[in-house]
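What follows is calculated from the coordinates using simple rules that are stated; it is not laboratory data. Given the structure is predicted, the values throughout are model-derived calculations rather than measurements. Cβ atoms are built from the backbone, for glycine too; each structure is taken alone.
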Structure P
Amino acid sequence: MSQKKSRNEKSPGELASSFVFPVKLSEKQKKEAAVQLAQARKERRLAATDKDKLVSGLLSLRFQLEDYITGNTFNPDLSFGYFLGEYVGLLEKKRKVFAEEISIDETLLSQLINLKRDPPDYVTVRLELHSNRAIPADYWYRLVEKKKEHFIKTDKSIRKKEKQFVQNKLDVHI
């Protein structure tokens, strides 16, 4: 609602009460508020069902993944294998059971998690389907591409090696 509409439809008293004004608390009040908040969080955590915990974990993983793949920095620790391992850990299933659920060999799953192999495209699609689209296939794929992009940008040896295959390069500088 716009401020003009709000002013026309509400009395000055209603407008004033609709805003939250900062309140200065004493140290004792701050400590008491912190204890109350901690207690409320604990109660909420204890009341959460397994499904609630799974949804929370999936959202957290998805947001971490989104932040990483949309960011400009490369972190070798945040690889496809890392996020896949986190996903499997969230499910609280043995790797063998999870591998069966997405119809891949347990060895392939282990190789993917341990960065011994890049994932085939069908694995990223199966991960999307398994998560019921909570984590889209293109997110998984973009993790792999982020690694390749970093390699191409930073590996000087590949340029030296491939230079011999290029002839008549352009005589322009941009």
Structure Q
Amino acid sequence: MIESLSKSAPPPAADGEIAPARAREVCRGIGRLFARNGIWVLPEMPLRNGRRADLMGLDAKGRIVIVEVKVARADLLGDAKWPDYLDFCDRFYWGLPPELDRACLNGEDFRPDMCGIIVADGYDAEIVRPAPSHPLAAARRKVEVERLARTALRRQLVALDPHCAGWDE
């Protein structure tokens, strides 16, 4: 699978227009992998600590998964905020395109005992290192699942009726 993913990879994301498009492709591939496995995700999910998860979702057992997507080496190496996501999920993954060198994710700065790795392109994805489970406290999980559900429902309604976009609770 990894070999087939890397055959269609575009040049490394160095330019301001390539990186966002490449990140969307990686998210789409991960979304497809997760959907086949009963994990449903929302992109760009705001967290209560002011951070924003690139992908956040639920598996069939109600466990929360967060994926932080990186498409450029400098962005990956310069990300010091990623541990802030760990308080909001049971499993955390890095999502990377096939052409991005992921060797640094084995170093202790990236805490491999806490993080999985998914390699993805716009068509599919593969888990190359499963994310260890670090279960949230039940009360925290309940709050986060409800926030995720409410955000998903709001986005769906606004997609159907854009006039609802300005209505807040």
Structure R
Amino acid sequence: MKLKGKKVLIFVEDLVEEIELLYPKYRLIEEGAEVKIAGPEIKIFKGKNGYPIKSDLSFDDAKVENFDALVIPGGYAPDRIRRNKTAIELTKKFYESGKVVAFICHAGWVPISAGILKGKKVTGFFSIKDDLINAGAEFIDSEVVVDGNLISSRNPDDLPAFCKAIISALSD
């Protein structure tokens, strides 16, 4: 259990790509991490494919000092999450604290809105490539890109590499 004692926060909103939330959640739990899901409020959110996902706490109740990493899944949820000032502040604080900020697919929109990608190497779903570049990032078309405490991947096919990189970063 490589991640025993580690705590990970995962963001959720309606229209999340369920597999991009659930795969990391269970993979991290499998390695011994404690995982909590945060949304704008405590409720059941409806995933992109209709699967219900309940948040454990609200963005307002999430404290960066209580976690070792932040995971942001994709789907259309990131477009909703980026509109929440508290979620953006949390993302920025995780990054500035040197804690892992991992995002996949469309989730790059959240760190873009947090203003933390300038000069960083990242990847994401091909349709947000221009957004990432316009935010000052260098786009790399690869299954996983690690630049400091940022970990990014393109789509669900990249989930094994994405989770492996998160586990590796938290194991160091």
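Quick notes on this structure:
- Among candidates P, Q, R, the computation of distance in nm of label points 7 Å out along Cα→Cβ at positions 109 and 133 that gave 3.2 used structure Q.
- For volume of the Cα convex hull per residue in Å³, for residues 101-156 alone computed as 61, the structure of P, Q, R it came from: R
- Identity of the structure behind 15.2 (criterion: mean count of other Cβ atoms within 10 Å over residues 37-44, calculated), options P, Q, R: Q
- Which entry (P, Q, R) yields the derived value 46, 29, 17 for semi-axes √(5λ) of the Cα gyration tensor in Å: P
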